[in-house]
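Bear in mind that the values in this text are calculations on the coordinates, not laboratory data. Just so we're clear, the structure is a prediction, and the values are computed from it rather than from any experiment. Cβ atoms are built from the backbone, for glycine too; each structure is taken alone.
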Structure 1
Amino acid sequence: MMIKLIIYANKFKKEPFSEWLDSLDTETYTIIVNRLKRIRLGNFGDTKIIKGVKGIWELRIQYGPGYRIYFGKQGTTIVILLTGGSKGSQSRDITKAEKYWLDYKEQL
């Protein structure tokens with residue numbers, strides 16, 4: 001089953017996930033892009049739903065400071081990439097992801 005990945009963009013076409021990804025060093029960027037390729041194939045790996053935040057999932061990458069990707073799901077085959085961060089910025093990143101998710105759903 002192929003999973004379609006969509007990168008969330010706000011009304012100004014700003015993509016928080018892309019901005020975060022582009023800010024990473026080359027090695028970390030490559031690790032994360034490879035992880036996204038596995039998701040496209042249906043292999044989500046280390047993920048969990050965020051408790052208390054409806055509809056947002058956290059993908060954990062055990063590398064460096066412990067990177068996180070926050071996403072929502074639309075149906076069974078589409079994943080909306082909201083934002084990313086590290087374990088140290090987790091609570092702020094979850095707050096942002098929740099805001100982005102609500103905005104995404106309003107845009108539908």
Structure 2
Amino acid sequence: MRAQARSGAVSGWREALVPAAASGLAATGITGGVRLSGGFPADGVRLQVFEASSASLAAATKLASEPTALPWDRTGLTTGQTRWYWLRSVSAEGNVSAFAGPVTATAL
């Protein structure tokens with residue numbers, strides 16, 4: 001990977017590294033939602049959050065919100081809704097980690 005400044009100067013080549021996945025991921029039901037917690041990777045700048053109403057990653061939808069810290073609250077759920085979550089960390093260069101999860105919780 002290389003960067004180019006507006007002036008036209010070009011940086012040297014650098015290997016684009018894949019960030020580490022979130023660690024120790026956990027989900028806890030909260031009033032009106034689910035709290036996701038765990039270790040945020042040092043080489044990640046944001047997280048992609050995938051949510052499903054079953055334990056199937058293939059059925060999961062990527063949420064628009066991309067948290068930059070954990071814990072993070074997924075709000076807007078109704079009492080009794082159970083959701084499964086998978087997270088991927090994203091580096092400053094846009095590389096994504098392997099999935100962490102699934103974790104599941106039910107909104108209170």
Structure 3
Amino acid sequence: MAIFSPSGVYCVELTQTDSVVLSPGQVLTLSCKLSGYSVSDSSYCTDFIRQPAGKALEWVGEICGDGNTYYSDKLKSRFQVTRDSSSSTVTLQGQNMQTEDTSVYYCARDSQ
């Protein structure tokens with residue numbers, strides 16, 4: 001993604017881990033490596049969104065630059081978003097994954 005501003009062009013890149021296949025009950029761990037902004041930048045949050053085949057996008061949760069986390073009411077009991085400033089990585093962990101959790105998962109930057 002390129003962001004244009006009067007002072008120049010900024011490039012923001014979020015790189016996700018490869019696809020994973022899980023059995024019911026297993027733990028999901030997906031990482032998102034950030035480039036172009038910091039995990040501790042208070043202007044932004046990093047979100048995880050998922051999309052089951054043939055269905056609409058569904059917001060899972062986010063972690064913001066101030067460290068606060070927010071989750072979908074439906075999913076908050078099983079999902080956690082954490083960050084590692086030293087590696088500029090945000091991680092989504094899902095517990096007790098089930099077949100209904102089968103989706104394409106995305107990470108995205110969001111303004112706080």
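Assuming 16, 41, 24, 11, 7, 1 is P(r) over Cα pairs in 10 Å bins from 0, in percent as calculated from a single structure, say which of 1, 2, 3 it is. Please list the in-between numbers first.
On the way: 1: 15, 52, 31, 2; 2: 16, 41, 24, 11, 7, 1; 3: 14, 46, 30, 9, 1.
This figure was derived from 2.
Using distance in nm of label points 7 Å out along Cα→Cβ at positions 59 and 99 as the calculated read-out, with 3.0 as its value, let me know the right label among 1, 2, 3. Write out the running numbers ahead of the final one.
Values: 1: 2.3; 2: 1.3; 3: 3.0.
Only structure 3 yields this read-out.
Can you tell which of 1, 2, 3 yields 3.5 when distance in nm of label points 7 Å out along Cα→Cβ at positions 27 and 43 is derived from it?
Numbers: 1: 2.2; 2: 2.7; 3: 3.5.
Matching structure: 3.
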